[in-house]
Structure P
Amino acid sequence: MEYRLKAQYREGEKPAALRRAGKLPGVIYNKYLNRKIYVDLGEFDKVFRQASIHHVIVLELPDGQELPTLVRQVNLDKRRRRPEHVDFYVLSDEPVEMYIPLRFVGTPQGVREGGVLQEVHRDILVRVSPRNIPEFIEVDVSGLGIGDSLHAADLKLPEGVKLAISPEETIAAVVPPEDVEKLAVEAPEAPAEPEVIKKGKKEEEE
């Protein structure tokens, strides 16, 4: 799924003035491109609440270009908790690492027997061509009994999608109710997500 957002090039407007006018300064970039832009803050909020880091946002630029992007970083004002700068990574034909949501389906056999399903990951880091980005990856947990776990290697990945984490990473497990707290302590740490949301003021561009 892709979302769309209108953007304007910045030719000399100061970030502070743009924010006062209800705009959100940002940049579009990849290894071939780096340019300052701004978007409407209200429209960005609406789109980002749905797209987050998981879906493509097509930026519609005034020169007619439509650039497929992923949000890589949003800087928040510490006090007001509102975005004040955004970085859009422009997709090309090259594979990209990104997080894809996991959709758990089925009721585990172990849950029917009194166990508790622990969803260790809600999304997963993969490497994928922009043309093959899936909306989600379905995870069938119906076969899990109490004490069973499902690992990254067990996922049925769509064509063109490759794991970017260890195949031994635990995705979900069914445990007895009394072991839930223990599992939370002992489960391996999830791989660090990209620093999408950061607090503090981004250095003002000249």
Structure Q
Amino acid sequence: MTSVRVGMPAKIFVPGEGQPYPSRVEDIRPDRLVLAYPMRQLVPVRLKAGDQVTVEVTGERGVYRLETVVLGRDLGRVPVLVVAAGEWVRHQRRDHFRVALGMAPAAARLLRPGAEGQPVRLLLRDVSGGGLGFVSDRPLQVGDRLEVELSLNGGRPFPAQVEVVWVRPRAGPGGPAARFPFEAGARFVGIDPAKQEAVVKFCLRKQLRQRRPEEA
């Protein structure tokens, strides 16, 4: 990968830690990468030379990771972590990028046996290459399948089948919560591969647009 550049947001994964630490690319040299030092509640994470870490960045064509080792650190005025340069590998779980859709309305129909074809009104909260988050006007069950009409950037709608993986009542006494009293998450189980790839690219583009102000 050649698109890593100074100022690019990054994540640092430390073995045994559940969540990555936010960072930033501060300098790039042929044999090393200099990163903003990872912090936990403003306290530097304990790392030393020889420790293994994983660095993740988002490029134009996906997520890339570098499995590397710590070369050193400088906890001076601008704390930095120095890691060894190496080969960036494209991370295949691009479908986990989830972007907000701002409660976009979508038509759907239930595919449950005995209720085949019943209409369901949805407001789409978010989308990823793996599925959808939404609120609905009727109760659903885990395992229910829906055929949803999706549209990206106002383009021509296309059908996608999803399977509900979780559902719960929404909080709130009135307004949209009263008209759409249930929220749920669902995974794609029937979608044209080209359309799913279009969803992935749509999510990546939105992610990159959101990150660019941070890089300025």
Structure R
Amino acid sequence: NSMRLAGQSCISVQSVYIMRSVYDRFVSLVEAEVRKLKLGDPLDPDTDVGTLIDEDAAKRVEDWVKQAVISGACALTGGKRHGAAFEPTVLTGVKPDMKVVCEEIFGPVINLIPFDAIDESFDAINASPYGLQAGIFTRSNEITFAAIRRMRVGGLIINGTSTWRTDQLAYGGVRSSGIGREGPRYAIEEMTEQRLIVFNL
């Protein structure tokens, strides 16, 4: 879900917070899967990850990843630009103030971040200026309802990723992720001017 559309989706998975007890295993699995992805021409059916919208966008992603690596992050895969294309990239060792974490990268890059207590992940998500959509995987009802109460996002997908969406439901974010909601009902409300009519009989 981080690599679909070369990461150029506002609900693309950008950062994954993982319990430290399973972190190393999770990182190995993600790295192995990302290494299988084929970078290439988006018109080629064999291509998994195509180009970004233009070369300037790819250069920006390249710059952000380079800045992160210089500041201590590790690129387990990818990290290189080829014209308007950028290799699928898995980053570890990232910090909250790195652009790859705190800004919308809009590229095929995923950050894998460990946590010890679930509240750490909630705090990290809420520290972002953005709050469009998030997903959480858990078998715990307690954690589920804690996430619902604590996570300041427009949409929260339980046991699914942030990329899940269906048009008839309210879709939109909080903070710098915008105001208002998309979806037929909400679009009609936005395009409707309500009027009050009072009959005094």
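Values in this text are rule-based calculations from the coordinates and carry no lab data. This one's a predicted model, so the numbers in the text were calculated from it and none came from an experiment.
If Cα extents along the principal axes in Å, for residues 70-109 alone comes out at 57, 28, 9 when worked out from the coordinates, which of P, Q, R was used? So the calculation was done on Q. So Rg and Dmax of the Cα atoms in Å, computed for just one structure, reads 20.2, 64; which one of P, Q, R is that? Matching structure: P.
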